Structure I
Amino acid sequence: MERKEYKFDIIILGGGPAGLAASIYAGRGKLSAAIIDTAVTGGQLTKILEIEN
């Protein structure tokens, strides 16, 4: 198997709401970002029916 090499400006650990927000801000700042998560992106938000603010 061929090994691929990637370069990112930042690495975000966790794909929950905070991690996704961090990636948005990174993009706005013209930074490349990688999100590393062990579960489904979105965190606990993928398991609830309603969000109250």
Structure II
Amino acid sequence: DAICHDFQAVLLEDCSATFSKQVHEQTLDSYRRNALYPLLRVAKSTDLIDELLER
């Protein structure tokens, strides 16, 4: 929904989980290769915080 409303979306890899580490990594890899980059991207929470503090 965020992208449809002209927002950028960030999936925080260290603030999300699945039922197994393998599925988690596969899901993150899928989003990293997403054609919607940079509207949808994967980041670590510390990187996002640093980016927001720079603004």
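General observations
- Origin of the derived value -7000 (helix-only ellipticity at 222 nm (-39500 (n - 2.57) for each DSSP H run of 4 or more, over all residues; to 500); candidates I, II): I
- Structure from which 25, 16, 6 was derived, semi-axes √(5λ) of the Cα gyration tensor in Å, options I, II: I
- Taking relative contact order in percent (Cα under 8 Å, 6 or more apart) as the criterion, the highest value among I, II goes to II.
Bear in mind these aren't lab numbers, they're just calculated from the coordinates by the rules spelled out. Keep in mind the model is a prediction, meaning the values are calculated, not measured.
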